[in-house]
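Peer 1: Please go over the structures that come below.
What follows draws every value from the coordinates through simple rules; no lab data is involved. Every value quoted in this text rests on a predicted model; they were computed, and no experiment measured them. Cβ atoms are built from the backbone, for glycine too; each structure is taken alone.
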Structure I
Amino acid sequence: MTARNNILDKLRTGLAGSTPRPDDFDESLVTQPWQYTPEDRIQRLRALMEAVHTEVHQLPARDWPGMVQTLLERRALGNLLYAPGTDYGEQLAAHWQASGAAPDLIAYDRPVEEWREELFWKVDASVTSTVGAIAATGSLVLWPDRQEPRLMSLLPPLHIALLKASDIEDNLYGMMQKQQWSAGMPTNLLMVSGPSKTADIEQVLAYGAHGPKELVVLILEDL
């Protein structure tokens, strides 16, 4: 018998004759104190994220590619990492071609092993989607996948996150219920509340030690 089977057998034996406890979970305990109007959701999210050095812009959904261009040009950045196979990626590429934007677009379209040096050291910024945000904690929720791998939001010094205003939920439980997380969660889920920061070294707060030094959130208003 393997060690694993031995452990499982002991657990099963220990449950013999026991009675399961009834599920008396009261969801109001994790939802009722954190409920907001649609307008208050946005204002609370902005306030909490801006308090930890996140830059937040609210704009019509159709204007986001131009805002991304402006953000890069203000910082004199040379390139932007994007996901060409997504709807957002197609919109961005179309805008870049029409406007003649100067920063180079870098497509994340190959395994990391094929361009590790460039990805880790030569990418200035990235833009990714989100699946929503949580007003109660001021957090973005990202589901990395094959189109938008986790490294897109972790490696570049500047991360630009696209957030639909209608995807901002009151609290974590509400988001899990509305999006039916129990039906199929991703292998990797990220909750981001601000740019990377640490105070481990001499208790001095430093940004960018373990991820992006800057986080910009574009809240896209539904048309």
Structure II
Amino acid sequence: MRLCEKFDVFLFDLDGTLTDPKEGITKSVQYALNKMGIIEENLENLIHFIGPPLKHSFMTHYGFSEGQAMEAIACYREYFTDRGMFENFCFKGIDRILNGLVQEKKKLFVATSKPTVFAKTITDTFGLSSYFEEVVGSELDGSRCEKASVIRYIFDHHGIEKAKTLMIGDREHDVIGARENGIASLGVGFGYGSREELEKAGADFFAASLPDLEKMFF
């Protein structure tokens, strides 16, 4: 059975699922760390910041206190707002998938841990906003940053059926957030999480590539 026959509502993560934000996010983190007195010259060492909430990543990987993490986030946003969010590109073929789902009369939402204001700017910039009923992310004060909370917000504000909803994302946080809300999840292998990570978290489906994802839908 095609997934677009099984589900009517599709929640898409943003970073690593719709777009590849590697350059912008890693450079923004590098800038923030430098402001905090930490020099990291290799951007590859900062890829793990793509996906999870920033506060969690700064505290986990650099031992920052909550206060230090919030200070680092403020520094991160200096670069990200000016340049970082635009150092990004859509995965080739994702627009064809989104258009196909819309043509099938499906409801689409963006569910991201990134602040909503940034997520909307990114989807507007890359011509994706028209596909979605709403772009939902976190608040700038750090609230609603967990994926489960973002998904819950969508259910609280839209009349959609959980049994007919699928979360699509590239990290374990997407799968865990879906599970906590009682909905199915699909992990994608073209982003920044491994198949092992996604399956360990309990993903119901897995697509290794965008062509694989398209085949699963249509």
Structure III
Amino acid sequence: MTADFLITDSIVPLRPSDTGEEALGIMNEFYIRHLPVVEGAKLVSVISENDVLDADPEDSVGNYRTPLLPPSVFPDDHLYDVMRQLVENNLTVVPVINREGEYIGMVTGEDLLRFFATSSTFSDPGSIVVLEMARQDYSLAEIARIVESDNAIILSSFVRSDVDTNQVEVTLKLNSQSIAGTIATFERFKYQVKASFNEKQLQDTLRERFDSLINYLNV
């Protein structure tokens, strides 16, 4: 899935002549803390709520000091690239541009979170298993073989590395709601099972975390 799938046209970008006060009004209306600034067809900057609060609200946003290369993605970039820009630059929106630097639209963090929350990875019934192992022992092929031996499949996986301990944590979303046999098989093969969640626990946990993220974005 690519960025153009989630481009919104409901939020209009700023022009360099717009004031900080006008920017804050748009941010408050759409519960965001960032806005792209477009001159003609070109993306020239991305300003934040803090940029406005640190300046004269009646000053034009085109006078703000911002990085020469504003964060952005191309329409055919994967949604993971959008997520990376959101996290690395602490953004609430990511501008989308073409190869000539012309502004196309933006993707909001809230829309991206809603997309992932309603995708099959989260919405399909199943369970979560969290494993921990040494980096050199990690093999997704072997993990998948163990899961499939219990007549289940992996819907998604997420790997987090700890550079200090050389350990990896592998989070698996399985399509099976009964995972006692799968956990026993992992333990038989000497895998450390850090945590597991059945369907009800999974849904409650994901819903709680998703609501917390949405509330945070709306602050």
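Peer 1: For FRET efficiency 1/(1 + (r/R0)^6) of positions 62 and 78 (r between Cβ atoms, R0 = 30 Å, to 0.05), find whichever of I, II, III sits highest and give me its label. Provide the component values of the computation, followed by the final result.
Peer 2: On the way: I: 0.70; II: 0.95; III: 0.40.
Of structures I, II, III, the maximum of FRET efficiency 1/(1 + (r/R0)^6) of positions 62 and 78 (r between Cβ atoms, R0 = 30 Å, to 0.05) occurs in II.
Peer 1: Shifting gears a bit: The value 21.8 for mean count of other Cβ atoms within 10 Å over residues 30-37 was derived from one model only; which of I, II, III is it?
Peer 2: Details: I: 13.5; II: 17.4; III: 21.8.
Value 21.8 for mean count of other Cβ atoms within 10 Å over residues 30-37 corresponds to III out of I, II, III.
Peer 1: Distance in nm of label points 7 Å out along Cα→Cβ at positions 6 and 110 computed as 1.4: which structure among I, II, III? Display every interim value, and only then the final one.
Peer 2: Details: I: 5.0; II: 2.7; III: 1.4.
Of the structures listed, the value fits III.
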